[in-house]
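Pasting the structures in now, so scroll down.
All of the numbers you see were taken from the coordinates with simple rules; none came from a lab. This structure is a prediction, so every number in the text was calculated from the model and none was measured. Cβ atoms are built from the backbone, for glycine too; each structure is taken alone.
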Structure I
Amino acid sequence: MIRPLAEVSGKGAFITGGASGIGLGIADACARAGMRVVIADLRPDHIEDALASLEGCGEVHALELDVCDRDAFAAAVTRSRELVGNVHLLVGNAGMGIGGPITMTRFDDWDWGISVLIGGVVNAILSFLPQMLEHGEGGQIVSTASMAGLLPVPRTAIYSMAKAAVIGLSETIREELSEQGIGVSAFCPGPVQTNIRETGRTRPQRYRGDSGLLELEASLEERPNSPLWMDPIECGQRVLAGVRANDLYILTHREFKDGIAERFDAILASFPDEEVDEARAAEIPFLLRSRVFSELLEERGGG
């Protein structure tokens, strides 16, 4: 298996949602490892606080960025090259904690959630990938999904759907980009001490007219973080370790393993109890297996 960023010192990193929570933890780990880091974030107040907290950790720059704005992303590509040179690590981390019963959701809720949680990841990849391929020095794309993308949580239809999409995207492009020296990771954290409860503050006015979740978002701000949730600094260190290992899945919380195994067992138990149609299977071998999984299992001694 290719490990494009086994050595990270001196390499460039661009992290969306990088000024607080998990993104800030990743930025801290990268800067302390000698990377040249650009954090991009929607909120100027978070950027100011982040730069103060990262002072002395290494080389860190900051840009204000709305991940839904493709023109702004294009400008960020140009500016990041001016600041840190070639980008080798791209972390699409910006997001929000949109949630509520599906019966309460409206079209603005779905449009906003999809534009940030899926569109923000896609915009990051399509904006930076040409540069990463052009410089030919290898790299890693890490897209923040969630354990909710593997083990759906009730009352989070928009969020869980979007996070599952990010995992599917990462799995799909893993093989094709590995041939060009670019690793791909789906980052699926469990509970971390972040500012996700402040989701409502970042909802644009254009997504407020047809929403059923505004009151829930206001009440979410009152929910305190549990002291038992993972610290963002520890989380960032685990992400960097996953980057160095070129892990397809970067997972942080062992507590979810049994539940995810149960999900996969439920899928296997749902297949028809019948013999394989060998002629049909021979017609579609490219659909029946993915090399990314066999390679992962082989590397971990499970294949």
Structure II
Amino acid sequence: MARFKLPAFRLAPKAKTSHMITVGHTPDMDDAFMFYALAEGKVKPEGLKIQHVIEDIQTLNQRALRVELDVTAISAASYPVLAKDYRILSVGSSVGQEYGPLVVSKQPLSVEQLSNRRIAVPGLQTTACLLLRLAVPSCVPVEMRFEQIPDAVLSDEIDCGLLIHERQLTYRDQGLLPILDLGTWWHQAIGLPLPLGLNVVKRSLGKPLAVRISQALRDSILFAMSHQDDAMAWSMTYGRGIDMSRARQFVSMYVNEETLSLSRKSRQALEILFKRAYEAELIPRIPRIDLIQPLKLG
């Protein structure tokens, strides 16, 4: 994994009271890497007690709709219907840089041949599914747990599959062929990074507490980046059998500069994504990008 030039921050004001915070994240290596220091007590944010809730991203999207968790990872595509209850944390985002969710098949196909095909997706509220519907409006998404998708394609249960997480790196091992990389498609169309996952915080917690939570997550990510071997060893428990080389590749794809602070370009990309989705009648409204930042120096 690459080393980053890290920004300078000052500590948030000392907490006067202690808060129990429920924090939802996925059982995936990139989230595990980010939350390693908090989960293992390497970073102990003053005034915060954290209860970790580990669920797949589609389940977290659904729990966020019910406003069940104080802080949670969500698909960026879900934010338009969550914005009334949640703000976006500027830290912890998963952003693709000319790569992203991948459509695969058993046989060679052109993008045009995806029209009217039944394509397994890892959740109808995921960013992967939203991008697919923008790129191939006539496709037929079929919701399925993400880890079941490759086998469903191989058994001809489904025409094609939309892969996320480490399956983006291992599909060739199963004899599957790449048809459409939605991160490449997005970059060619828009020329910007692709925000796939966000972390959000309940509005009802108030902005001062939200800033402290953002600070805690930033400190956890910075600790993992500074102790990569330990953080990777811990993250491998969520690796679903892949080797360390691929694990490091996967984590470096989605834990990067954008994870430390969502850039202006990524915020612009979110606005464009929501605008296009709204125009295609795939989301009900265009939300404001309401961002919570840690406290910066100067």
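Which of I, II yields 150 for volume of the Cα convex hull per residue in Å³, as computed?
Going label by label, the one that fits is I.
When distance in nm of label points 7 Å out along Cα→Cβ at positions 184 and 200 is compared over structures I, II, which one is greatest?
Largest one: structure I.
Given a value of 48, 36, 24 for Cα extents along the principal axes in Å, for residues 128-255 alone, calculated from one of I, II, which structure does it belong to? Don't skip to the answer; put the middle values down first.
Details: I: 48, 36, 24; II: 50, 34, 28.
The read-out comes from structure I.
Consider the structures I, II: one of them gives -10500 for helix-only ellipticity at 222 nm (-39500 (n - 2.57) for each DSSP H run of 4 or more, over all residues; to 500) as calculated from the coordinates. Say which.
The correct label is II.
Suppose relative contact order in percent (Cα under 8 Å, 6 or more apart) works out to 31; of I, II, which structure was it derived from?
II
Using mean count of other Cβ atoms within 10 Å over residues 120-127, single out the structure from I, II with the greatest value. List each step's numbers first, then the result.
On the way: I: 22.0; II: 25.0.
Comparing I, II, the top value of mean count of other Cβ atoms within 10 Å over residues 120-127 belongs to II.
Once mean count of other Cβ atoms within 10 Å over residues 96-103 is calculated for all of I, II, which comes out largest?
II
If mean count of other Cβ atoms within 10 Å over residues 112-119 is computed to be 21.9, which of I, II is the source?
On the way: I: 21.9; II: 15.4.
Here the read-out was taken from I.
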